[in-house]
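Heads up, there are several structures right after this.
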Structure 1
Amino acid sequence: MRIISGTLRGSKLFTLEGENTRPTLDRVKEALFSKINYDLQESIVLDLFSGSGALALEALSRGAQKAYLCDSSRDAIKVIKQNIEKTKTKEKTILLNCDYKKALQNLKLEKIKFDIVFLDPPYKTNFAEESTKIIIEENILNEDGLIIIETDDKEKIISNLNTELIKIKDIKRYGRVYLLFLNQNR
């Protein structure tokens, strides 16, 4: 796995070992970042289920101002720390080693708002829907902020989202992977 573009282009990243991980494919990552490239400049991003931190680090490479990376796995946190050190982005990153509900609660208390939120949780969970609901209800997303969900079951996600609070801006498919681009309904 590597950073595709920007100031850190070509940097090879450490990855998590094992069958429980599913890094975002380079072609999906390239399509995702091509779509949001202009939104990244000076943005504050949250990578809520970070894994290796690849999405947040790609965002920093392409002009994001600051990235918050959260994962509950100690192994993931070790890998993220290695990747932050390798890419020399420590001053632009904040690492959270806790579950997503606790992270969102703490971010709300600190009054931190995000321009872009990446949600790439384990597919067979309802973590994407739950975290989206919390982000919107707790007003953690900036006014024109964007939530991006990676999933293999768009119908499940869409049916569980409250469309009074969320507007689906776009849906893209890459093989069996879907990217859902969401805004807060205001």
Structure 2
Amino acid sequence: MFSYELADRKLSLVQGDITKALVEAIVNAANSGLRGGGGVDGAIHRAAGPKLLQAGQEIVRQQGPLPPGEAVITPGFELKAKYVIHTVGPIWRGGGFQEKELLDKSYKSCLLLAQKNKIKSIAFPAISCGAYGFPLELAAPIALKRLIWGIKEGLVQEIYFYLYAQETYTFFVQEFQKLLEKEN
């Protein structure tokens, strides 16, 4: 685990399975229909049980499909986390379709929703970096800068950034170290 601390707040990068995170909320890199799917979305749905799908479908019935960059909250059901914050990251289409702005908005929406719900600890995956094809070298600085912002603004006390694959974790740690060096 690699951590950044500011006063009584902390941002940590963790190599592991987000469904096992001991936090109040985990973020789901969802699809717009909140139907579950592959990757982290599928893993969260499997771990939370069928009520998570039902809750997502109820939100879609009431509000329509969730647009990229927005976030909604549901209970965590069978997860250790009390809540799941669902966000739809952008599908990478070459960079000319506001993908960077939408990715930043996804992280920011989750942090603001966590603050609104008085959530103190939250775990994030690398939104859009799997099936949605967002290049890691472009996604890492967007994600890390926004998460550092969340810590500095005091929106939550603890942020855990979960990266499943060892090589992805190593890449994000290196990018995090570069960002911190630039700040100092």
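When mean projected area of the Cα convex hull in nm², for residues 116-171 alone is worked out for each of 1, 2, structure 2 gives the greatest result. Structures 1, 2 were compared on relative contact order in percent (Cα under 8 Å, 6 or more apart), and the highest value belongs to 2. Which of 1, 2 yields 0.65 for FRET efficiency 1/(1 + (r/R0)^6) of positions 28 and 84 (r between Cβ atoms, R0 = 25 Å, to 0.05), as computed? Here the read-out was taken from 1.
Which one of 1, 2 has helix-only ellipticity at 222 nm (-39500 (n - 2.57) for each DSSP H run of 4 or more, over all residues; to 500), as calculated from the coordinates, equal to -9500? Only one of 1, 2 returns -9500 for helix-only ellipticity at 222 nm (-39500 (n - 2.57) for each DSSP H run of 4 or more, over all residues; to 500), namely 1. Between structures 1, 2, the calculation of mean count of other Cβ atoms within 10 Å over residues 60-67 yields its largest number for 1.
Only the coordinates and a few stated rules stand behind these numbers; no lab work does. Predicted model, so just to flag it, every value in this text is computed and none were measured. Cβ atoms are built from the backbone, for glycine too; each structure is taken alone.
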